[in-house]
Structure I
Amino acid sequence: MIVDVEAKEAWDQLKEDKRALLVDVRTPEEWEKVGYPDLSSLGKEVIKDSLQDKIGRKNNSFIQNLKNCSIEQNQPLFFICLIGGRSRIAASLAQEAGFKNVYNIKFGFEGPANEKGKRGLVAGWLASKLPFKKSV
């Protein structure tokens, strides 16, 4: 079973546990257009490993890419995407591959849209006012 955690809870765990890692499974286009979590104040980097490309084709190297990061099987891994769907799939795949402490960040980076269709204000990483970087 994959546990859902709020963005702030994930941040706190990333801050408290030196072994905890954050995996952003969105596409490079999303990282460039919207931004991505900034863990530099924690002395960490986000692992960027897309689950799929911008038109939805599966990244067949996803799990191998994680393994190439020298992640221990019992390290806490927090997965994030746009609103929490892809990250849940990614966490499940990681768990199936033997990673034991995997978590899905509920509502993801941008979260659901508000009544005006704008994301980043209702829930998720941005709405929680957590650090992020945006390409210039």
Structure II
Amino acid sequence: MDNRYNRHNRRKYSLKVHIVLVTKYRKQILKGSITDDIKQKIYDICNSKGYGIIAMETDKDHIHFLISYDATDRVCDIVKLIKQQTTYYLWKKYTNFLSKHYWKKKIFWSDGYFACSIGEVSSTTIQKYIESQG
């Protein structure tokens, strides 16, 4: 049995996305316990929603993660959920620290994000397959 694909009802899929979130104003505050807590919170969110974390790592001002997700989910909704819940969690736990870096309460991430879908084969391979049909 091919386990590269997920199956649910009449769907067969393999959806993975590389997401990058950047701290507001590129503040270099992703270090120490904040980094550990963000990673754990993202793991918790993903587990509760059925997303699979394939890889995750932080730098001083941004975080990269690669997740697998269901065909009924939208990347923008995944990002929104993760940004909202991690921001709420961090402000609750690190209020004094964050208030020194952000004058406006309840912000942590920049407004945008980077997302790139990935697949099991290259786009060139898929293009050749499509062109060979018929």
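No lab work stands behind these numbers, since they all come straight from the coordinates. Treat the numbers as computed from the prediction; the structure is a model and nothing was measured. Cβ atoms are built from the backbone, for glycine too; each structure is taken alone.
Couple of notes before you dig in:
- Set I, II, criterion FRET efficiency 1/(1 + (r/R0)^6) of positions 25 and 121 (r between Cβ atoms, R0 = 41 Å, to 0.05): the highest-scoring structure is I.
- For -7000 (helix-only ellipticity at 222 nm (-39500 (n - 2.57) for each DSSP H run of 4 or more, over all residues; to 500), calculated) the corresponding structure among I, II: I
- When mean count of other Cβ atoms within 10 Å over residues 81-88 is computed across structures I, II, the figure 17.1 traces back to II.
- Among I, II, which structure scores highest (criterion: relative contact order in percent (Cα under 8 Å, 6 or more apart)): II
- Which of I, II yields 108 [volume of the Cα convex hull per residue in Å³, calculated]: I
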